[in-house]
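For reference, the structures are reproduced in the following blocks.
Readers should treat all values here as calculations from the given coordinates under stated rules, not as data from a laboratory. Note that the structure is a prediction, hence the values are computed from the model and not measured. Cβ atoms are built from the backbone, for glycine too; each structure is taken alone.
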Structure I
Amino acid sequence: MTREIAVDDDGQIRLQKLLAQSGVASRRRCEELMLEGEVEVDGEVVTRLGTKVDPRTAVIKVSGKRLPPISDHVYLVLNKPRGVVSTMSDPQGRRTLSDLVADRPERLFHVGRLDTDTSGLLLLTNDGDFAHRMAHPSFEVEKTYVAEVAGRLSKGTVAELLAGVTLDDGPVEVRRARVIDTSADKSIIELVIHEGRNRIVRRLLDQVGHPVRQLSRTKFGPIELGTLAGGRLRELSDDELGQLLELVGL
């Protein structure tokens, strides 16, 4: 995340100055946090005032929370509308993600995909390593979806989902599931999974007899879509980015 930080000629900066310029607290309070043992650099508690660090490479935590490094990378949340293809170009001429970020100067990557008919939270970045790790199944980053499905969902069906459902390409682990609303002909369910296989939520709910009518992703790891309007972007906060970097070991 780009922040204007004034470094010394050697490319380093005093730690308390970096914390203050990053908005952690006032310079005096940052010094107090260091003396109280609340600041770590690369896994070591730093209490010596005047310690210098490289703001682009140091892994800094304040009271257990990661402070993102200084970089030229951007990290964005997009609320992808239905009907938009999760690619940056499309040979069929359909509307793509590039149409939604046309005013951004960076070359952006999307972290994973959402089906064309699925709306919701998609992360965009120009940090290739971050994008790769966030999408890689080994890190098991949870994704939360809200689906409107056909029919009344029973407690037995929810239990079946939580017990694990096997699809043609293997079993699916549902971390959490809860029915938000139900009626005679439709239900709304929230599901949390960590996989990103093609159309996995739709296939999962088809398998238990409740085809999806509408589907939206509302969370990616700890990041919430909130009230972000369809087709709009926002930058991740430092706290949000720090949480994601911790999740994937960056």
Structure II
Amino acid sequence: MCPNAHRLATIAQRIDGPTPDPAEGVFETTLVVDGKAVEVDAHLARLESSLDALYGLPLPAEAAGLVANAAHGTALGRLRLTAVPAAGAATASVRVAEVDRALVFPDWDRAVELAPVAVPGGIGAHKWADRRLLERAEAEVGPAVPLVVDSDATPLEGSRGNLFLVCGAVVITPPADGRVLPGITRARAIEAARGLGIELREQPLGPDDLADAGEAFLTGGVRGVEPVRRCVGVSEWDFGEVTARVAAELRRSWLG
């Protein structure tokens, strides 16, 4: 094991939380802007895929209508759509809450701190409604955001967003290999970076990448692009040009 991997494995708190209870279902979270859910079709498609893969059930027919009705009249908010398996079908429910504008595409003064936590096999490719494992991780390292690493110290993702590192002129994010959530905003950030002419690679990260990167950011369905200031015991980063460019591109798409 390389020195950085050994250090990361040593400082990462192992989280032996309960496995998610499938009976609680799966969910999607997205931003609402001017009465409309952002990237709604992509979120519905991912929820549909999870329901089929996990339960062999279709997306409830009323899901899109519930989202549209709940988002209506909300200037800026967070929408959560939950689907719960029932007898031969799934039921859908929606809730919306207002969001502080400063939390959406936050400035550097709100950059987050990551703290590594070891979750063997990662969080996985589905957004489980049962979030006891993540809540336990957040309680252990808060107010830092948990950085999920595998048992071999491979960095995977943040507890609330996919991880991107800027290494020289290249942006790297872990592949959607079943250990991380295939984030909708992750996909949009990849498209944005490549559209800006930035080289982007989807490849496994190592502890050396964390130590050597010049910038880091998370992507998520509500915060958009969230700059990262440091990873406890590993590295500190600056708010650099690449993070700013990707954030600006997505901000224009979402907020106009």
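Where is distance in nm of label points 7 Å out along Cα→Cβ at positions 104 and 136 largest, in which of I, II? Please report the intermediate quantities before stating the final value.
On the way: I: 2.2; II: 3.5.
Biggest value here belongs to II.
Which of I, II yields 12.9 for mean projected area of the Cα convex hull in nm², as computed? Derived from the structure labelled II.
With mean count of other Cβ atoms within 10 Å over residues 72-79 coming out at 19.6, pick the structure among I, II it was computed from. Let's see the in-between values first.
Working: I: 19.6; II: 17.0.
Traced to structure I.
Of structures I, II, which gives -6000 when helix-only ellipticity at 222 nm (-39500 (n - 2.57) for each DSSP H run of 4 or more, over all residues; to 500) is computed from the coordinates? Computed on structure I. A value of 21.6 for mean count of other Cβ atoms within 10 Å over residues 184-191, calculated from one of I, II, originates in structure II.
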